[in-house]
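Below are structures written as structure tokens.
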Structure I
Amino acid sequence: MPVRPYHHGDLRSALLASAERTLLEKGVAALSLRELARDVGVSHAAPGRHFKDKQALVDALALSGYERMARELNGADAPELPLEERLTALAKAYVRFAASNAELLEVMYARKHDPDISEQLSAAVESTTVPFVRIISDAQEGGEIVPGDPWTVGLVVGAALHGTASFAVQGTLTPEAAVAGVPALVHHLLNGLKPR
């Protein structure tokens, strides 16, 4: 039996990519550092240089997910747009990411509420809410949204978007239908449901 090499060009990235594939195909329970080592072609001890245990790997997956989500959200924010268009663009980016990364999102949110998460992961979680809070703060300054704590108002927006994304993940809506429904959702969030 050939001895697997210990060194790998970018082992951490290769292990995370393999872990995300495993997550997608088999779920979080199937994650194993030994199996990931086999998958990327290194010795079974090699992953230990980057992840002390499975929980450290799961944390790294969550961190990677939050960082990717933050990049997509920040990339979708266009401050020059009118409020409804701006919030719709950001909301679509969130729903699209969530619906396309259901298994990863489950890991991300499971770690989000753990009181023992690292400062780095906590900061990454917060970075995904900042774009929404920024829009709300800008709109409050312009008198377009009711006053109040922007984080609290953002929670209402986040709950509505996460609910829509959950419908897509559970199959109640197709991912395409969930994204297509975002403009109406944002319109109702901004205008309320009472007849005018």
Structure II
Amino acid sequence: MTRHKDTLNADYFEDMFQNTADPWDLESSAYEQAKYDRSIAALNERIYGLGFEVGCAKGMLTARLAAQCHALLAVDVSETALEAARLRCAEWEHVSFGRMAFPQQTPAGAAFDLIVLSEVVYYWDDGDIVRAGAWIAEHLAPGGDVLLVHWTGDTDYPQSGDEAVSKMRAALGGGIYAVRVERQARYRLDLWRKGL
């Protein structure tokens, strides 16, 4: 399998969401639902002030994260996906959405208490992982968490799931430590925290 070398662009994802009712079976798969359950369980009932979810797709995990955050910003590169996410999460006024190609584009100013990178880092090339890591290290509040979840099977993405996590860990530098590391049959879950 030949891998993409560069970060997958917005057109790749927009095409997926426009041409497939349920890309990657995010809404219909029992596997995906169980993965969302594990992601929320990993947070150990912690409530965060301000959360940031990168690559929210149609908002399935966003809807679950809403109960964990006083305010939540969810972004995606696909406007089609964001339209569905806004509808799914319309009942929560504290959840906002934006079209953003992170890490080339980043939210202004805020320090986040939770940053969620679920199924996104392996779409990035090495340069974007370095950019994302530097931004996160600067914009994650002391005591804040980074949640990563990645498929560990074969892909044609720029990174494997394991490469994505190890490169992101290196890009974040010091001051971040592991709270939870789980390996399931088809994915890994990593929860990291910034020291106080």
Structure III
Amino acid sequence: MDTTTLPRQLLSIKDYLALGEVEPGFTELVEGRLVFSPSPGAWHNRATYELAFQLHDQLSDEFCLVPRVDIDLGLAPDGAPGFSRCPDLLVTTSEVIARTPQEDILRAEDLVLVVEVATPDSKRTDYVTKHKEYADAGIPFYWILDLDDPISLVACHQAGDLGYQDAPAVTGKFRTTEPFPAEVDLAALLD
């Protein structure tokens, strides 16, 4: 995408996908507005991929772990100014991946879990804005991995009309049975 010819109108998901990729960094779509973000740094990427490696071996064949892919949050009707986010990691089902092999974007309704890695410049977005958007989109589980020392993880799950209910932040080892049984050694993510 040539940033000298940015659109002057609010974008639908279809308009957003037609723009293509931007370099360096990435974009997200919030109420039809492009939001530019720099590419994640080395610590962020290392923690993200270490988390993915730990989770990969614990997932059954039913689930599929996917890093950094656009998702249509489905918060606006087709053709209206849309919402698209690009979480650091997501978990969907193998069935979804099999039926959408060439898709440029996944849909919130097809996701089981999204994970954001919070850094000093993304905390408000991850803890407040995306927390609300992902809950409104109906994504059942949302994890926020915070890289501040000590590394912690906040697991959020849908609680009906209340949106997400957040568990207390965990340090050391994070254990869960939902949405799948898993144990994550948080301290090892940046070792």
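Rank structures I, II, III by mean projected area of the Cα convex hull in nm² and report only the one at the top, that is, the highest. Provide the component values of the computation, followed by the final result.
Values: I: 13.4; II: 10.1; III: 11.0.
Answer by largest value of mean projected area of the Cα convex hull in nm²: I.
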| Structure responsible for -10000, with helix-only ellipticity at 222 nm (-39500 (n - 2.57) for each DSSP H run of 4 or more, over all residues; to 500) calculated and labels I, II, III on offer | II
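We did not get these values from a lab; they are worked out from the coordinates using the rules stated. All values reported here derive from a predicted model rather than from experimental measurement.
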